[in-house]
Structure 1
């Protein structure tokens, strides 16, 4: 399984502090109708940090069940505890996910050798396609290109990376040092187009929760070699990227979907409702984009 195009880092809807499976299913169907290329449950945007083990499994299973093989499901399965990450990856494999997304260990601040050994342990435990997720701004560690290249060379089922440093020089070094068929996916909506212009395969997007058709169209334009059209879409949607990150993700995405009437405006502490000034700016941006 390879991963490319626009993949949505799904929000997890709640109702009275429980996972709202009915709304989740409706959100997934909306994504598939929009032509999305893949779905990512239980990532940062899915508030994985505040899901119980049982809820994590519930959300992954629900996504797989609703999707029914129509698009790939890349299930969040990372942890800063290697044994826990192995358990989550094994569950994703058993549940029928098409791959597992593995965040680098946060807070521990491992060395590059520690990162290699972490992903090696997971790769040796499952046969599932694996995609490390590198986001130093949240984790405090950076999976560097030589370490990623080493992992890709030693374990063919480490098939790609979600690269969210926003650093085009690092993205370029990854593309140069990893196998040609290695799926470099942007984990940053702002730099998705520049990374694809360098040879990246797509984006795991927050914005596509709100405007999936536009992210799909941008990725399709790149795949078709129409960089002028891709740039036009990028510039048109850029204000929406900005508004999606004016407060901590996924607060703006969940608030936007609530304003659009697609889910309840509910998140878990320590995330809290959007401030009134920010919410007003969000509503104005959605109207300007034709989404309200």
Structure 2
């Protein structure tokens, strides 16, 4: 009889958020697979748990997961941990989980800390519908193409970002999405936890220095009425003698509305 694969969330900053169930599972499994053996070994030491750790990260997950699956098929129970938060959420673990399911292995996810949910519920931005996107591309042109695909989403948008790229990312968001409410959550669950609630225009102009892991929560797309007002501005310029192309460019610059969106609405 095969064993069980446990997907175990690790603390995103506060060790006290490790639940009794997580401790119980970590104590009971035969070994621990993890994104970084050094980080996970340190965590286990803090929890007074002594288990063998084997590496399974983004660069070796395809090969390492096969070995893990073989051991589970031999009856061993395994816990998988990424460095902070849930496995598979902007972290390794998906390939391992997929292979386990394909082999009819029981997969048990445990409840625990998650950065983007903490950020969302503390943001003050609509939580009724949301899209977790994760990390945008580090290259400006690619990042802005990704954002263009999200312009019309009627959902709150949630992103992860690193401190050294945050101001570039906010600038791309302002350029592509226009001015929207935004909350940046940093150092979640830690001593210096902070929620910066503002709008994209203000944050782009202020250019803060950010420290720690960051979550960006952006309000959903503008209401349809606002979109029609932009089109009205385009039509006014066309009636005044401007070409359609020039009218769209002018409105795009004045109101920071994406040109492709205006073309689509105008049609």
Structure 3
């Protein structure tokens, strides 16, 4: 269960997979999102795809306590649940929020939240909701190389290859352990360097080989995904080259079982599922 530490174990470091699916809807996998937690109170929600609020509740995470978000990029399947999170967590009692992401993050917030919902927010404030929580949202666009210490964890923004979007990976380093969450990415040398020595790598494995029984048009779409996403085999190869201890595959297409050869990788391979909890 997420966010139940309450200070009992200051050494805790884990990630809860809230959404492990792709843009194509299905009942088994929600859109991309994950909750990283460390120490007594440290946390960051990474991405906020559709269904993120219900998945946080299903994971036992109190919405009012989540006040840090990192967004990897602005593709719709990674941010469609963002306005719902802003409203849902504010309604639950959240009083502040810091949102970090690549170029375009502040503009997204303005378009999807501030511009569209300001009038409704003022109505809610007049009704009695606190102004803090909606007004006190700090949104910042950051580049590759950005870093900050948050509640004892070093959070860094790193490079990925996901054209044509501005996109980032995030690395979390806490008490001698490290986690990398890539968001969407194809294979690239810069990401391999960024992941060096990580204990856990959560990585986009969307570009799986399409099954032979798919219609030709659908097959062509899936085959083109490899231009922007890693295949399951790419993920294993990245993990091996970066000497990662454990690789967790995510961003799965409906009905696709990842196919890979891990004989040259000495670490563990996990096919991530919604609400899995990975200890780091």
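All of the numbers you see were taken from the coordinates with simple rules; none came from a lab. Predicted model, so just to flag it, every value in this text is computed and none were measured. Cβ atoms are built from the backbone, for glycine too; each structure is taken alone.
Taking helix-only ellipticity at 222 nm (-39500 (n - 2.57) for each DSSP H run of 4 or more, over all residues; to 500) from the coordinates of each of 1, 2, 3, which one would give -6000?
Details: 1: -14500; 2: -12500; 3: -6000.
So the calculation was done on 3.
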**Report entry** Which of 1, 2, 3 yields 27, 23, 18 [semi-axes √(5λ) of the Cα gyration tensor in Å, calculated]
**Finding:** 1
Requested in this report: Rank structures 1, 2, 3 by distance in nm of label points 7 Å out along Cα→Cβ at positions 23 and 63 and report only the one at the top, that is, the highest.
Outcome: 2
Query raised in the report: If semi-axes √(5λ) of the Cα gyration tensor in Å, for residues 87-214 alone comes out at 28, 18, 14 when worked out from the coordinates, which of 1, 2, 3 was used?
Result: 2
Query - Which of 1, 2, 3 yields 3.2 [distance in nm of label points 7 Å out along Cα→Cβ at positions 103 and 151, calculated] - result: 3
Report summary line: One of 1, 2, 3 was used to calculate Rg/Rh (Cα atoms, Kirkwood Rh), for residues 191-230 alone, yielding 1.11; that structure is 2
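For which of 1, 2, 3 does Rg and Dmax of the Cα atoms in Å, for residues 39-110 alone, calculated from the coordinates, equal 11.5, 33? List each step's numbers first, then the result.
Values: 1: 11.6, 38; 2: 12.2, 35; 3: 11.5, 33.
Clearly, the read-out refers to 3.
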Query raised in the report: Of structures 1, 2, 3, which gives 11.4, 36 when Rg and Dmax of the Cα atoms in Å, for residues 15-78 alone is computed from the coordinates?
Result: 3
